[in-house]
1. Suppose you compute distance in nm of label points 7 Å out along Cα→Cβ at positions 95 and 271 for every structure in P, Q: which one lands on 8.7?
2. To which of P, Q does the computed value -9500 (helix-only ellipticity at 222 nm (-39500 (n - 2.57) for each DSSP H run of 4 or more, over all residues; to 500)) belong?
3. Determine which structure produced the value 1.00 for FRET efficiency 1/(1 + (r/R0)^6) of positions 255 and 455 (r between Cβ atoms, R0 = 25 Å, to 0.05), calculated from the coordinates; the candidates are P, Q.
4. The value 20 for relative contact order in percent (Cα under 8 Å, 6 or more apart) was derived from one model only; which of P, Q is it?
5. Taking 356 as the value of volume of the Cα convex hull per residue in Å³ derived from one of the structures shown (P, Q), identify that structure.
6. I have 4.8 for distance in nm of label points 7 Å out along Cα→Cβ at positions 343 and 375, calculated from one of the structures P, Q. Which structure is it?
Structure P
């Protein structure tokens with residue numbers, strides 16, 4: 001008979017001990033979870049007042065100590081915050097995110113009260129720095145200097161993108177490119193060699209219909225990047241809108257020298273990869289964390305920063321482009337960088353943050369606006385009539401036997417000022433699909449007060465925001481509030497056009513309480529530029545092309561995925577496109 005070894009005896013003795021400890025461990029976890037829920041619920045309750053005394057903000061109970069609401073907030077932002085908005089009668093509630101208090105505000109009067117606070121009370125730069133450092137790898141040792149450059153660069157953007165100077169600077173450059181590219185949106189060539197660059201990446205197919213008319217079937221916008229797919233599968237899903245807008249915007253910002261002298265065929269793909277997983281980069285997670293999309297985003301960022309760093313080195317050495325050959329915005333920005341003695345890598349990080357902001361906003365917003373207009377046939381016809389003089393397309397005479405492409409003239413001032421229905425559609429799309437936050441950190445205690453219109457029962461309350469607490473204003477949370485918008489989840493194209501009181505008078509456009517990209521949210525305030533380019537693009541496409549769904553089922557609005565600035569579509573939209581008959 002064999003005797004058991006000392007090792008096997010030890011294992012047999014330890015097995016029941018381990019098994020016996022499992023119920024005790026689970027019981028301990030359960031007690032901690034329930035106790036945390038009870039204590040956080042008790043501390044989160046505040047008594048109502050008559051408005052003369054400022055109340056503490058109601059804290060939403062949570063189950064996990066320290067972690068608080070981080071999982072719901074990070075992985076299900078829309079559903080989580082919309083549910084809390086519905087269950088909270090006042091326009092403010094508090095969350096615990098990794099031990100930090102975040103006050104979420106969604107009523108207009110409280111939002112106005114927070115956004116009106118000056119820098120001595122609310123530190124908006126705190127959140128800005130988190131994004132710049134984590135997502136764009138700006139060095140922590142230069143924090144104060146970079147934030148100073150950030151403020152000065154924001155002023156430059158206001159002059160070149162938003163202010164009067166933009167009319168002879170960046171906006172006209174983009175419009176000129178759109179006027180050149182949109183008539184060649186599709187070329188009706190079956191050979192890849194003869195197609196435009198944006199056709200080659202959008203799975204374009206020439207289709208001969210039963211009536212012998214040739215139409216092109218293509219992808220309207222990219223399929224949302226599934227991070228576990230290989231990069232080649234993703235690049236095959238790029239699209240018409242994404243690449244043609246990049247062809248109009250990037251040369252206007254960077255200048256032709258960057259695109260001509262730095263061989264970077266994956267520039268558009270890398271910018272989109274960065275956008276698709278931007279929330280992971282902004283959280284500061286290292287690339288070894290096993291989350292889908294994180295590694296591709298890190299690699300795309302590294303390639304983008306490397307290319308831009310080399311570009312700035314070439315500018316300094318005049319080996320590719322001198323400072324005078326740069327577009328006005330980049331020339332002014334580089335002059336600012338030089339005055340602060342910033343390195344090429346730091347300049348590259350700041351430039352990438354601007355490129356990401358513009359492309360992430362404009363591409364996806366243009367997609368949603370165009371898709372919603374096309375899927376509402378009566379609205380598409382009315383907008384085509386309304387924009388006829390501001391997006392004017394003509395067909396040149398065929399004098400030499402070779403047909404010329406149509407000519408397009410875009411008047412962005414007219415689109416903004418006279419095309420009320422188109423602009424209302426734009427604002428309605430911003431309301432539904434934009435995901436912009438205004439975030440700050442309280443430097444000292446301050447009080448915000450409701451208006452009578454926003455208060456429950458018409459009794460305004462006052463709320464105290466404590467020193468060191470974060471304040472978040474998710475503009476879109478207010479946009480989805482049925483207390484302020486009838487059928488808030490329905491796209492209503494005429495929601496923002498106010499009919500004229502006088503008989504025969506023109507209607508009046510109004511933003512109302514909808515907040516766009518220039519109202520304090522986002523990394524860079526580029527609201528006017530985004531509006532100009534999106535309106536011009538959509539009006540130009542409608543003027544030149546007839547578009548219908550490729551599927552016999554008709555138009556369908558795809559499901560959405562959380563985006564950092566604009567919601568992203570989860571599925572492809574295949575379309576068939578033909579030239580509009582022009583005079």
Structure Q
């Protein structure tokens with residue numbers, strides 16, 4: 001090996017290497033290999049006992065440390081308790097919100113790819129601390145607010161039956177009480193939504209919400225039954241106990257006075273009368289029995305007694321109602337005297353609960369006609385309500401009949417039918433029977449008629465009859481019938497016979513449709529008599545306004561009742577009346593103005609088609 005080559009190698013080696021070279025042969029290739037090996041063997045080696053970078057020691061797929069993965073998994077497992085933990089604090093909004101923030105922070109760390117083992121462990125520890133704090137805070141809150149917590153839990157229990165209650169009120173007629181339930185449920189649910197930690201929540205607030213629902217729920221079946229009554233109508237009969245204040249009159253009619261409503265003037269200020277109210281009575285029935293079988297009653301006076309320090313007279317109608325805050329009120333009314341109408345001397349006001357009095361519209365009021373007032377009531381209370389009726393000073397109230405209240409005005413036909421004793425046939429809805437016992441009506445001469453020292457007023461009487469025994473045989477059972485007696489003819493007064501002195505009776509038919517209605521009914525007479533029916537007014541003329549029947553004889557006055565129909569119509573007369581849908585005023589009397597009529601039982605009106613009506 002030449003000197004130049006040796007110097008070149010020496011420049012690349014350390015002093016130790018030079019020493020080694022001095023004892024080496026000149027084999028160039030072997031020297032190069034030996035130097036290379038010597039250089040590798042002299043590199044510093046790491047201490048296998050040191051772990052300066054643990055992330056790099058135990059690597060898993062993706063270059064992530066197993067310890068980081070373990071820490072992330074443990075944090076994730078704790079985060080998975082979120083739903084259950086938060087649910088446990090659904091009634092504690094402050095605690096729940098703090099816990100939500102803790103879980104959100106932990107989730108951010110867990111989802112960070114750059115999070116270290118230390119950061120993951122710290123996130124886990126922080127979340128666990130928040131969980132523990134939530135438990136401690138709840139315990140502290142509960143211990144410090146035991147009354148509120150107890151009341152709150154009772155309210156939640158009360159709300160558990162919400163679906164069952166509301167589903168039991170799905171029928172349209174319960175819409176009123178259902179709206180109350182919904183309002184109170186909404187209030188209670190808002191308290192639960194706000195949670196126990198709502199600022200300003202008190203036990204009293206919770207109890208009020210709960211008690212409203214409990215009060216509604218208590219006796220719910222009874223309240224529904226109450227609504228069921230009003231869903232068609234509920235009738236309130238005139239009752240003496242409902243008169244309040246300093247009333248001017250206190251009398252009632254003598255028991256001998258049977259019919260108590262008249263189509264002619266009646267002066268109640270006459271000392272002989274001065275009735276406060278009157279009930280229809282039935283001849284041959286006791287007073288008690290009469291009041292049981294017929295509801296016809298009238299308020300005759302709401303005058304306040306003269307003098308100082310008198311309390312305004314009123315008629316107060318108290319009623320329990322759960323049908324909502326609205327209803328419809330109906331009642332029949334009329335004038336007692338013509339001068340009350342012509343002199344604008346009538347006044348009637350009603351006051352609902354604490355509201356201001358309201359004038360009742362008395363348009364069309366008359367002596368010889370019964371009108372039906374229809375009043376829409378608003379602002380009704382849930383439970384007890386009161387309507388007070390009064391009149392103005394120096395004026396008179398009209399006569400007022402029984403009161404009807406309905407949750408809706410859709411049942412007006414049912415109200416009219418009850419007021420006027422109209423009974424719809426179950427087999428034919430176009431056949432209406434007028435029950436004179438039950439229905440309101442007017443007797444033109446219902447009082448003060450005396451013939452040969454004997455009262456001869458038109459009245460309604462009970463009699464025991466066999467119906468159509470002449471044709472059906474004597475085995476026909478004897479039954480009770482109620483008939484109008486002393487009908488037709490005059491009151492016995494002298495002078496020209498006219499409508500004012502004829503004994504006729506006015507009644508009302510609620511026709512389901514426009515059309516011609518054929519008349520039929522039952523009568524009692526010991527001799528041959530006739531009947532005339534007019535629409536609208538006594539002795540009305542014109543096509544469709546009059547029907548006439550003749551030769552009505554049942555065989556005797558005491559035991560036989562007979563049917564009549566178109567077969568007994570008078571010659572060249574009709575057996576039908578042209579009626580319009582709704583209430584029709586009908587007058588009945590004898591066949592001629594001075595001719596007495598038979599005793600008349602219930603009368604039916606049956607709709608016929610045009611071709612049939614032409615022959616009637």
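1. The value was obtained from structure Q.
2. Details: P: -14500; Q: -9500.
Value -9500 for helix-only ellipticity at 222 nm (-39500 (n - 2.57) for each DSSP H run of 4 or more, over all residues; to 500) corresponds to Q out of P, Q.
3. Q
4. It traces back to P.
5. Working: P: 243; Q: 356.
It traces back to Q.
6. This value belongs to structure P.
Any read-out appearing in this document is the output of simple, stated calculations on the displayed coordinates, not a laboratory observation. Since this is a predicted model, take the numbers as computed values, not measurements. Cβ atoms are built from the backbone, for glycine too; each structure is taken alone.
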